[in-house]
1. Work out Rg/Rh (Cα atoms, Kirkwood Rh), for residues 24-231 alone for each of structures P, Q, then name the structure with the largest result.
2. Work out distance in nm of label points 7 Å out along Cα→Cβ at positions 40 and 328 for each of structures P, Q, then name the structure with the largest result.
3. For FRET efficiency 1/(1 + (r/R0)^6) of positions 8 and 48 (r between Cβ atoms, R0 = 25 Å, to 0.05), which of P, Q scores largest?
4. Which structure, out of P, Q, was helix-only ellipticity at 222 nm (-39500 (n - 2.57) for each DSSP H run of 4 or more, over all residues; to 500) derived from, given a value of -10000?
5. Identify the structure, out of P, Q, from whose coordinates mean count of other Cβ atoms within 10 Å over residues 112-119 was calculated to give 14.4.
6. Taking 21, 39, 30, 10, 0 as the value of P(r) over Cα pairs in 20 Å bins from 0, in percent derived from one of the structures shown (P, Q), identify that structure.
7. Please compute mean count of other Cβ atoms within 10 Å over residues 120-127 for structures P, Q and give me the label with the greatest value.
Structure P
Amino acid sequence: MQLEWLNTLKPNFKVLPLKERILCGLGALLGLALSSLISWWVLGDINAWYIAPMGASSVLLFAVPASPLAQPWNMIIGNTLAGFIGVTCALYMPNLTEAFSVAVAFSIFLMMSTDSLHPPSGAVAITAVLGGKSVHELGYAFIAYPVLLNSLLLLVIAIIFNRLLGRQYPQTAQLNSRSTDPTPTQRVTIQPQDIHNVLEHQPQLLDISEYDLQKIILKAQEIANARAVNELTCQDLMSKDVLMLNEQDDIHLALDKFKQINLMSLPVVNNARQLVGTLALYEVVEWFKRAADPKASWEHQVKQIMNRQVVTVQPSQPIQDLVPYFVERSFNYIPVVEQQQLVGMISRADMIAALNQQLIQLKNQK
């Protein structure tokens with residue numbers, strides 16, 4: 001088609017589902033409205049109680065919170081630097097065009113030098129120059145209010161809103177939460193240092209963090225690995241004769257079962273054999289520790305101390321789906337559930353045996 005060339009102008013950007021787009025807009029609405037009202041309440045009759053660049057910041061904080069440009073350091077430091085430079089240029093450069101041009105240019109340089117690049121900060125610098133009499137009368141106080149006040153309020157609301165939606169914001173520094181070392185999967189594939197070395201030689205700044213690149217590359221590696229081997233499903237690997245507890249069992253009975261077997265935790269089912277939780281040995285130990293407390297004397301059944309949040313898999317799922325749980329999160333076993341009923345169990349030993357067999361098959365094919 002004649003208009004196909006227009007596609008070359010479009011960004012290679014994922015269009016989120018309608019629900020997510022609505023939530024992003026709702027977040028910006030709440031963030032701007034609440035931070036604006038609080039700023040007005042704090043600053044009272046100061047004319048510059050809210051500044052337009054916060055609208056641009058809200059796009060980053062609520063629509064793309066995973067962006068390096070949207071992190072708290074970037075927003076606070078970037079806006080502070082831009083505010084200081086903008087006020088300084090407004091005070092000592094009478095020509096407005098020269099003043100805001102130099103302010104934005106120098107702000108970009110300093111933000112990039114301090115790893116605090118935040119695009120809306122360029123507008124903060126311009127606002128300090130072109131904001132009119134009310135802004136100029138504030139002088140360097142403009143940095144504290146409204147710039148820092150607006151930024152902090154919007155940032156706090158963004159953190160709360162994103163956390164309520166289950167989004168990780170601010171972004172964490174690495175994948176391995178227990179150590180600064182690469183995760184077990186990374187040690188045998190692509191390591192964070194490999195990604196860092198490639199990015200070091202990139203002449204352009206990419207709007208994605210090394211952390212997100214690690215997650216994407218690891219996931220892609222899992223998919224590629226799944227294509228490279230004969231795919232086994234959970235039902236091929238699971239143990240059907242499962243040791244379990246009933247939620248009505250006495251805790252002392254549960255302890256007796258732990259004594260008989262070499263397991264650190266057991267699945268818990270109801271009378272219909274539906275999985276309702278898991279009980280770990282350490283939870284029984286903790287129960288004994290507080291047994292002398294009168295407040296805990298009512299606890300005597302498994303269901304009263306078990307963990308109700310359980311990761312499960314379906315019989316038809318490929319075993320590659322389980323690798324992150326056993327490798328990255330150190331699971332000992334994962335229950336296999338069909339129509340809410342416990343039908344089997346896959347342990348770490350089962351996975352090791354299956355993966356070892358696949359390695360032997362690959363070796364024999366070479």
Structure Q
Amino acid sequence: MTRIVVKVGSSSLSSASGGLDGERVDALVDALAAARERGDEIVLVSSGAIAAGLAPLGLTRRPRDLATQQAAASVGQGALIARYAERFSSHGLVVGQVLLTADDVTRRSHYRNAFQTFARLLEFGVVPIVNENDTVATSEIRFGDNDRLAALVSHLVHADRLVLLSDVDGLYSGDPRLPDSHVISDVRGEDDLAALDIARPSASAIGTGGMVTKVEAARIATGAGIPVLLTSAAHAAAALEDGPVGTRFHATGRRRPTRLLWLAHASHTQGRVSLDAGAVRAVGLRKASLLPAGITAVSGTFSAGDPIDMVGPDGVVIARGIINYDSAELPELMGRSTHELAAELGAEYEREVVHRDDLILV
């Protein structure tokens with residue numbers, strides 16, 4: 001059994017006028033259902049909620065302001081999931097809606113719960129349909145695009161493969177509109193990407209993504225040991241059968257603890273702590289935990305369990321981690337040893353500010 005996460009973008013599900021294209025949705029579902037019939041497990045990360053809400057609200061293109069985007073998402077998410085549910089039902093399959101915010105993958109208790117939910121849905125034979133919870137996500141704390149979300153979900157559910165479906169056939173050697181450009185069949189690492197011009201977003205009027213976000217998603221997934229196939233939604237059936245289509249990004253790393261992947265790629269940090277030179281060496285070179293004695297300043301408002309940045313004396317971020325104290329507690333602890341703090345304040349203060357298992361160097 002192969003567990004596949006499939007991501008489809010708004011432009012692949014929408015009509016030229018901006019509304020949901022039912023025929024495109026149906027074609028995608030038919031391909032996914034065929035994969036299920038072969039015994040594969042499918043998790044679908046689907047954009048399209050905002051696009052589906054445009055027509056009912058009388059909008060002709062994706063709004064730029066967050067409030068209107070969230071209104072469109074609120075209207076469109078129901079229409080999108082209803083269409084999926086209807087079409088999957090014709091194949092005898094049940095769908096389950098999973099709406100995530102970035103907070104769900106930065107707080108350990110949240111992502112553990114998310115993993116358990118996905119696991120149980122798959123046990124029941126349900127097809128989870130995932131989207132960012134655009135209705136409540138704030139502009140400061142959000143994934144930003146569903147390509148990144150799909151890569152993180154792939155790691156969360158222990159996927160064997162990630163398939164990114166777009167409106168292009170794959171990663172091209174240059175501008176796809178030029179006759180001498182061609183699809184690159186395999187990407188095995190950064191060296192293969194170095195010569196390509198992929199800094200040019202190709203976002204449509206409907207979606208937010210582009211080739212930049214897809215390559216970044218591929219980096220996240222392959223760096224965690226998950227191979228990625230990028231192709232167009234029209235080739236969904238072949239992609240799910242692992243056929244010779246699109247661009248294959250080969251795994252470059254190995255699976256790492258989930259919380260570290262969240263920290264590296266999903267966390268919007270809530271604040272920062274400044275480290276002295278000794279603490280920078282301890283954290284960066286000796287892979288040690290961060291202790292109160294090495295902190296020189298605290299900025300931002302955060303609570304225990306929040307992700308924070310750790311910066312050196314020059315202001316450069318050296319690491320990111322999960323803090324064990326509230327921001328209000330830290331000022332009186334700075335520069336003091338844990339033994340001194342435990343003697344004065346109690347044994348609960350003889351703990352790390354950030355444990356080495358909960359930080360990642362950047």
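1. P
2. Numbers: P: 4.4; Q: 5.1.
When distance in nm of label points 7 Å out along Cα→Cβ at positions 40 and 328 is computed for each of P, Q, structure Q gives the biggest number.
3. Going through P, Q one by one, FRET efficiency 1/(1 + (r/R0)^6) of positions 8 and 48 (r between Cβ atoms, R0 = 25 Å, to 0.05) is largest in Q.
4. Q
5. Numbers: P: 16.9; Q: 14.4.
Comparing all candidates, it corresponds to Q.
6. Details: P: 21, 39, 30, 10, 0; Q: 28, 52, 19, 1.
Corresponding structure: P.
7. With respect to mean count of other Cβ atoms within 10 Å over residues 120-127, the highest-scoring structure among P, Q is P.
Laboratory data are not the source of any read-out in this text; all were calculated from the coordinates shown. Because the structure is predicted, anything quoted here is derived from the model rather than measured. Cβ atoms are built from the backbone, for glycine too; each structure is taken alone.
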